[in-house]
Structure P
Amino acid sequence: MSALNRWVKMAQIIPWDEFESEYAANFPTAHGAPAKSFRMALGTLIIKEKLGISDRETVEQSRENPYLQYFIGQSSYCNELPFDPSLLVHFRQIISANLINKVNERMVEKIRSITPVKTEKKKDSTAKNESPNRGKLIIYATCAPADISYPTDLGLLNRARVHTEKIIDILYKQLKGQIPKKPRTYRNLARKDYLLIAKQRRPSRKKKRHAIKKQLQYIKRNLAHIEQLIESGATLERLNKKQYKTLLLLTEVDRQQQWLFDNNKQSIEDRIVSLSQPHIRPIVRGKAGKSVEFGAKLSASCFEGYVFLDRTSWDNFNESGELKAQVEAYYRFTGYYPESVHAERIYRTRENRAGVS
């Protein structure tokens, strides 16, 4: 293996062994198949993100490239899949953001220990004018867009209605022959009402409200049918775990959308915008052309070219409240406060300016 290869260089910097025991603590039992090593789990996720490829393609690339196999800790080249692509889902669940930050800090400490420190010449080197603060701290907040279609109330209600119809079909199979007839859902008419507005380029606000009202009525009728089927003897055990969670989610979506409609509002606390990823929240950013983004909000700091993720949240937060904590984190890591802090205007609150001065 060439020592100049990028994957070989990166493998030498990452402290794999230091965090193996912390990673292994997620597998307290000795039963079942042997767990993959921390190097293989984290290394695979790094490959996926650095190359920007899918889970399946990541595993295929690891099978074909000997340098990638070395990076994830294999001792020799093997022309077989190292593991099933579905394991990447478990890797992402087990390796927490806190553990990633610890690995990142140890990597930076290791690189800084072997990198010579550059000293800047000052015009006035007298002790009187010398400042104990050193370095520049850059802080910034952004949003990581989630992989969802742009949410609309009408589209969300249409998808919710379709899920209620599927649940009705499952529950009715248990009582087929025991009740007179299957509850009517008017699914064809409901879809026709949805497409009538969805296909229009710019429907009026009045038309959209009328369409939303119809979809809410369909959903309420379907939820009432589901309750009747349960009272008639149908059990929720026929629903799998995902379908049961979806049913609970549908009731909350119905409640939120009904409140927005009745009060003629555009926002509500903990608003659900995606049925597949209900944890995603609208993040108001105020950018030109895109005032709202959908994804996790990140607060990051950067110094000497190293980036640290200080906070991540699916809920919106004011990044100005993170300034003092980021400056203190800089001090704990380097041993001195920054000579200057570079941030956007939103960070210039009275409290922050008083603390910096």
Structure Q
Amino acid sequence: MKKEVKFYLGMDVSKLWIDIVVMCVADHQKQPTVSGHFGNDAAGMKDLHKWLKKHNVSFDDNSLLVIENTGVYHRLVWEYCSSHGLPLYIGNATHIKYSFGIARGKNDKIDSERLCAYAFKNADEIKANPVLNPVFLKLKDMMTSRSRLLEQKNSIKVYLGELKLSNSKESQLIIEKAHKAALQGIEASINEVEKQIKLIIKENAAIENNYELLITVPGIGHLTAVYIICCTNNFICKITGKQLACYAGVAPFGNKSGTSIKGRDKVHKMANKELKKLLHMGAISAITHYPEFKDYYDRKVKEGKHKLSAINAVRSKIALRAVSVINNQKPYVDKYKKVA
């Protein structure tokens, strides 16, 4: 009878190095773990592949590698796993950290051992991430570049505005002239990035289809639609509206326990702040221009909700509508008729 063999891998990823621990489970019996240390570069990925082959790690559903989301540092690992068929789960660092309970001591090897244990313990619950799509990485990088350029532009404008309050007219003109070329350069860079974003959307049929559906939802414009597509990897995992609202930090949660704790429902501080900001601006626009959302907002206020809580309800409604049009693959249709 053939033995059932599974491999659970934990990897700590840093800018320069990766530390990995592998645990083999044969017929439900844990085997001694093995560890390795490699460079986080192309040569390191080759050495890692040889090392995994040496220890007979299977590149199929009988293996599971767990890493923490590190932003850009884990991209080579993700690319390696995608090209070799090794299931990879990229977890939220805070969620994984709290799952360890009271943990004493920390270094790269210990972290990889803990991630390996996490993979073994939660293998039945966690799902491997989808294969890396270079198009989404390019789109994400473009959106990040746009945000950074905008921050630089706004920073210079704020600085010049503050100087204007105390500077003489002559000095102010000299300083504004010195910054003029920089502002024009940043503006040109922003225009070029936005051009590339539109080009990426146009060249990918699946992204363009979902983009066109999203912008039919009241309160969702060009930037919000692109950002949602980036955050959800073009909805490849079939998320629910509640999940998107929770990720954006607009889904309220209860805060009650027994007879002593009677707090109000409130959103959690852990959220994608950029998406939350975009949904907030979208909610303001929807309340202003669409009767359905205006009446919904007014109804919440009349119920005694604070105005910000009412706006948050609209943000959540927009998130639910966004997922709905994607899951149904039908554009949003405004059938709302205000009753006189």
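Just so you know, all these numbers are worked out from the coordinates, no wet-lab data involved. The structure displayed is predicted, hence computed values, not measured ones. Cβ atoms are built from the backbone, for glycine too; each structure is taken alone.
Using FRET efficiency 1/(1 + (r/R0)^6) of positions 74 and 234 (r between Cβ atoms, R0 = 25 Å, to 0.05), single out the structure from P, Q with the greatest value.
Of structures P, Q, the maximum of FRET efficiency 1/(1 + (r/R0)^6) of positions 74 and 234 (r between Cβ atoms, R0 = 25 Å, to 0.05) occurs in Q.
Identify the structure, out of P, Q, from whose coordinates percent of Cα pairs over 15 Å apart, for residues 178-225 alone was calculated to give 56.
Q
When distance in nm of label points 7 Å out along Cα→Cβ at positions 50 and 162 is calculated, the result is 5.4; to which of the structures P, Q does this value belong?
The read-out comes from structure Q.
Starting from the value -15500: which structure in P, Q was helix-only ellipticity at 222 nm (-39500 (n - 2.57) for each DSSP H run of 4 or more, over all residues; to 500) calculated from?
P
Which of the displayed structures (P, Q) returns the greatest value of distance in nm of label points 7 Å out along Cα→Cβ at positions 58 and 98 on calculation?
Max of distance in nm of label points 7 Å out along Cα→Cβ at positions 58 and 98: Q.
Which of P, Q yields 3.2 for distance in nm of label points 7 Å out along Cα→Cβ at positions 138 and 282, as computed?
On the way: P: 3.2; Q: 2.5.
Traced to structure P.
Of the structures labelled P, Q, which one yields 19 when relative contact order in percent (Cα under 8 Å, 6 or more apart) is computed from its coordinates?
P
Given a computed value of 42, 29, 22 for semi-axes √(5λ) of the Cα gyration tensor in Å, which structure among P, Q does it belong to?
This value belongs to structure Q.
Please state which of the structures P, Q yields 15.8, 47 when Rg and Dmax of the Cα atoms in Å, for residues 170-265 alone is computed from it.
P
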